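Student: These notes open a run of structures that come right after.
Every number here is computed from the coordinates shown, using simple stated rules; none is lab data. Given the structure is predicted, the values throughout are model-derived calculations rather than measurements. Cβ atoms are built from the backbone, for glycine too; each structure is taken alone.
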Structure 1
Amino acid sequence: MSGRIEAKLKELGITLPSVPTPVANYVPFVRSGSLVFLSGQGPRQPEGGFFSGKVGSTVSIEQGYQHARLVGLQLIAVLRVAAGGELDRVRRIVKVLGMVNADPEFGEHPRVINGCSDLFVEVFGEKGRHARSAIGVGSLPHQMTVEIEAIAELD
């Protein structure tokens with residue numbers, strides 16, 4: 001697993017996590033032609049379980065941002081598997097959907113999901129710029145703070 005993107009990860013001091021086993025009846029990704037659809041991921045804690053809470057009340061914007069960044073790392077790890085171990089095959093990150101488990105009065109969802117979006121640009125450069133939706137939801141599985149899914153294009 002060597003290449004330009006792997007070198008960039010090393011330069012940034014980033015080690016990708018292992019790809020988690022799905023918690024229900026789905027697969028981590030589906031490839032259709034050159035597109036890869038990455039299933040939604042939540043922010044996994046190193047010791048197990050998920051970071052949980054409501055952004056805007058029990059979780060700060062900065063904590064939510066860091067959780068979204070963590071999910072971005074998990075999505076890149078899945079994308080590496082989908083690309084046969086070669087992240088240089090990523091032509092572009094096409095679309096990101098970020099869902100924030102938010103207090104009803106919270107309105108800064110984009111600032112939270114920037115944690116993932118900023119990471120994609122750090123790692124993939126211009127190929128990491130993507131279309132995006134960032135929405136607030138009343139709850140998420142396991143009361144996770146965020147869930148993010150993505151679509152990427154491979155060579």
Structure 2
Amino acid sequence: MPGWFPLVFFLAASYATSFVGGITTSLSVSDWYAALRKPTWTPPSWIFGPVWMFLYTAMAVAAWLVWRRVGWSTALWWWAAQLTLNALWSPVFFGLRRPDWALAVIVVLWVAIVITAATFWRIATTAGLLFMPYLAWVTFAAILNFTIWRLNADLVR
């Protein structure tokens with residue numbers, strides 16, 4: 001049973017990050033975000049919830065697999081850092097309504113994800129693999145963030 005407690009911790013931390021993003025997003029989507037010019041390839045709003053639920057779960061399981069191998073280590077500090085940056089993006093993009101600043105956050109987040117995935121991969125290949133969909137999604141999100149910023153540059157303070 002004690003071996004499962006860290007999994008619960010990692011899931012709780014991941015889902016708490018999801019909660020922060022969800023609350024911030026829900027407060028802005030109905031007005032500000034809906035009014036922004038977006039590329040035609042923007043995913044429908046309903047897809048974000050299921051995708052992020054899968055990604056946060058995968059991140060938590062990956063962290064747990066690493067913890068099982070080496071305990072709390074530099075790899076898990078990277079995991080915490082990328083999770084913190086992940087939590088920061090929504091309040092900057094949606095809360096502050098600053099896609100330009102959010103782009104800077106997501107670029108640093110992307111680098112942190114790459115470092116985390118590489119570090120995890122060396123410890124437990126499965127953990128590194130579990131980060132690949134997240135890296136792909138954040139790459140897509142960064143391109144979308146950039147495009148939204150450029151399409152709405154006249155609206156950004």
Structure 3
Amino acid sequence: MIIFGIDPGLAIVGYGIIQYDGNRYRAIDYGCIRTGAEIQFSKRLKIIYDELSSIIDKYKPDDLAIEELFFNKNAKTALKVGQARGVEILSAVNRGIEVYEYTPLQVKQAVAGYGRADKKQVQEMVKILLNLRELPRPDDAADALAVAICHSSCLKFKDMFKMK
């Protein structure tokens with residue numbers, strides 16, 4: 001099974017594609033899509049949509065897993081990132097891919113075994129589980145890989161996490 005994980009964002013969208021087969025993981029690709037603040041907002045959304053669509057077309061994932069947004073500070077930023085997240089979801093839905101969402105707590109629990117694990121602990125576990133030589137960089141890509149790993153551990157229960 002090929003799983004596409006996304007750490008949603010507007011300036012930086014982390015993505016990670018893994019193959020999961022019988023409790024074995026393999027990183028296929030990971031990285032970030034970046035859009036600069038100097039670019040018009042609607043064009044930033046188009047860049048994200050087009051790049052994610054291209055990645056989906058290339059790797060043909062079975063499922064897409066995306067982290068739920070958690071904001072407690074700036075409402076304006078939350079709204080813009082929420083709009084970007086919608087575009088990120090749309091890129092999968094338009095290609096017939098099921099979308100599943102997980103909270104940061106669920107991701108940390110699934111990957112590190114502790115829902116309050118810090119970023120470094122999660123990155124170390126991603127490195128170990130995917131048998132990588134070094135920590136995946138940048139952080140957004142590591143987070144996206146963690147979301148994909150989380151989804152693989154929830155496959156038995158995946159209907160609970162399907163976007164409704």
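Student: Mean count of other Cβ atoms within 10 Å over residues 11-18 was computed and gave 17.9; which structure, 1, 2, 3, did it come from?
Tutor: Structure 2 accounts for this read-out.
Student: A further question on this structure: Please state which of the structures 1, 2, 3 yields -10000 when helix-only ellipticity at 222 nm (-39500 (n - 2.57) for each DSSP H run of 4 or more, over all residues; to 500) is computed from it.
Tutor: Clearly, the read-out refers to 1.
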